[in-house]
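Next come the structures, one after another.
Each value in this text was obtained by applying a stated rule to the coordinates, not by laboratory testing. Computed from a predicted model, the values in this text were never measured in an experiment. Cβ atoms are built from the backbone, for glycine too; each structure is taken alone.
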Structure 1
Amino acid sequence: MARHEPIGRRGRGRWRIAMWGTGALLLLLPLVAMTFTPEVAWDEADFAIFGAMLVAACGAFELAVRLTDRPAYRALAGLALAGGFTLFWAQLAVGVF
């Protein structure tokens with residue numbers, strides 16, 4: 001049987017896989033870096049916090065994508081989430097504020 005999807009929902013599966021896959025790769029980067037250099041020294045808590053931040057950011061963006069079909073709103077939501085994620089991460093890492 002052929003799978004029928006509404007016209008507005010085509011291609012969303014690929015974007016979801018790309019988004020969550022990128023989040024998983026970002027979570028693996030420190031693990032790989034720890035094998036090559038002693039300057040990166042994360043413990044379990046660091047990985048848990050970074051993973052929770054990634055899940056929250058990716059989940060919020062997925063919610064924004066589901067709520068609107070306008071590309072401009074999606075782009076603005078993505079930029080706002082990326083900015084908030086970066087500021088929060090910088091604050092936890094070095095205490096920017």
Structure 2
Amino acid sequence: MSNNKWMDDPVLNGISNEKLEMLTKIIEGAKGMEPKQMLTYFIQQSNIAGKNGINFTNAETNLILNVLKEDMSPEEVKRIDMVKKIVEMVGKKSR
């Protein structure tokens with residue numbers, strides 16, 4: 001997470017400056033957090049962004065999570081992936 005290679009991801013092509021600032025804030029803010037804290041922080045910040053009219057696409061969400069997972073152990077990554085799948089399933093049911 002210490003580098004900014006994620007900013008070169010094609011997912012970010014054409015993204016608004018406001019959305020890019022929010023993505024950067026989330027990634028920078030999560031540095032040094034434990035995985036549980038990180039996930040809670042990510043959800044809180046995403047909710048704040050949504051209240052301000054900023055909604056992340058699935059690709060943008062995946063990009064954020066992939067950056068956050070860089071410093072995690074394989075077990076922690078599995079846990080994050082499992083939570084992500086559950087959230088996706090719940091999201092599909094609510095549509």
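Observations on the model:
- If helix-only ellipticity at 222 nm (-39500 (n - 2.57) for each DSSP H run of 4 or more, over all residues; to 500) is computed and equals -26500, the structure in 1, 2: 1
- For mean projected area of the Cα convex hull in nm² computed as 6.3, the structure of 1, 2 it came from: 2
- Identity of the structure behind 2.4 (criterion: distance in nm of label points 7 Å out along Cα→Cβ at positions 57 and 81, calculated), options 1, 2: 2
- Set 1, 2, criterion FRET efficiency 1/(1 + (r/R0)^6) of positions 33 and 73 (r between Cβ atoms, R0 = 30 Å, to 0.05): the highest-scoring structure is 2.
- Ranking 1, 2 by relative contact order in percent (Cα under 8 Å, 6 or more apart), the structure that comes out highest: 2
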